[in-house]
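Listed below are the structures to be examined.
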Structure 1
């Protein structure tokens, strides 16, 4: 099993890169995991209390559960991933995602490269590097259309947590990347390189991973 981790700032194009690689390889060969679904469960808190949590800090994620699930997949066992509902800042109580063992596992998220124990499980580490202005515009559109957010709440969150956490944790994690893909989903060459590496693994060619 080959595990690929794709990190990068909000709106950088991580999911687009992951989906583009999956389209090239074939969805049946890849298990996709979004780190977003592994936000810690705060169901014991009121909605107003949940809204005060810094969701851009590495500690906002339940990486212990994520690592446990990755180990289950590596051992050949399926896992049940939680589903996070951004409209209520909490895990869904009636939905989950079945993760099946596969030749390739792609996990994408803000802090995929920030956690040392998580990094140790990754065979290929990727950082998607996109201009900050582009990223914030994408985030505004996504949060309004998909997450039911207001412009004011997006503005406040960006200045208080998103930007500071990017500078403190996400940008520094770029140094751990094996491959940096500038401009995310628009970088066809970078996406093709990642797909080629993965295809070599699928074909049984492990020479690229040897010291």
Structure 2
């Protein structure tokens, strides 16, 4: 049994008998009151997609390390460079049961495209970070839906191209509750027509696979 939980925005946990993995410990989770981190169980490893602050906050990573035992941090070289001054070691390879695809971040308004790592864990979930470039997905795809580098239309097209069985919307913290509901309704309808189920998770919600 695998339990996928959403903390806030793009921060997810995947818990199984082998342990718990946390994706993208960004400031939306650490600096807001939407999530009570004291309720977060022990985390064995942290997978980070790229260096933007909404996906990795050094203080959050340090907090996870200090409260756990032998917590391992994984990311690309840009993430390793970001966290090195904080005396945090980042491994750039894959942990057991995890694969990755190195792609570019979606094009930002300033034209920049930082490196981005899409992670797939246990053949169950793919977290693409801030990119619609990855070419493969596990049966469940964490789908960025509302962001400055893309559109909902682009998100739907990305999911249709990869063809997962289910998607979990992420990267929608900027929206109000009614805005998130609207995105889920519109994207969910378009994806359903393609045989893809949308699984809506609010902050602190979980889904059992």
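Read the figures in this text as sums done on the coordinates, not as results from a lab. If you're wondering where the values come from, they're calculated on a predicted model, not measured in any experiment. Cβ atoms are built from the backbone, for glycine too; each structure is taken alone.
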Label whose coordinates, when helix-only ellipticity at 222 nm (-39500 (n - 2.57) for each DSSP H run of 4 or more, over all residues; to 500) is calculated, return -9500 (choices 1, 2): 1
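Please state which of the structures 1, 2 yields 2.4 when distance in nm of label points 7 Å out along Cα→Cβ at positions 60 and 196 is computed from it. Mind dumping the intermediate values first?
On the way: 1: 3.7; 2: 2.4.
The structure behind it is 2.
For relative contact order in percent (Cα under 8 Å, 6 or more apart), find whichever of 1, 2 sits highest and give me its label. Kindly include the intermediate steps, with their values, before the conclusion.
Numbers: 1: 35; 2: 19.
Of structures 1, 2, the maximum of relative contact order in percent (Cα under 8 Å, 6 or more apart) occurs in 1.
For distance in nm of label points 7 Å out along Cα→Cβ at positions 140 and 188, which of 1, 2 scores largest? Each step should come with its number before you reach the end.
Working: 1: 3.0; 2: 1.7.
Between 1, 2, the highest calculated value is found for 1.
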Ranked by distance in nm of label points 7 Å out along Cα→Cβ at positions 164 and 180, the structure on top of 1, 2 with the greatest value is 1
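Among the shown structures 1, 2, from which was the value 110 of volume of the Cα convex hull per residue in Å³ calculated? Can you show the working numbers first?
Working: 1: 123; 2: 110.
So the calculation was done on 2.
Assign the value 0.40, calculated as FRET efficiency 1/(1 + (r/R0)^6) of positions 44 and 148 (r between Cβ atoms, R0 = 30 Å, to 0.05), to the correct structure from 1, 2.
On the way: 1: 0.85; 2: 0.40.
The structure behind it is 2.
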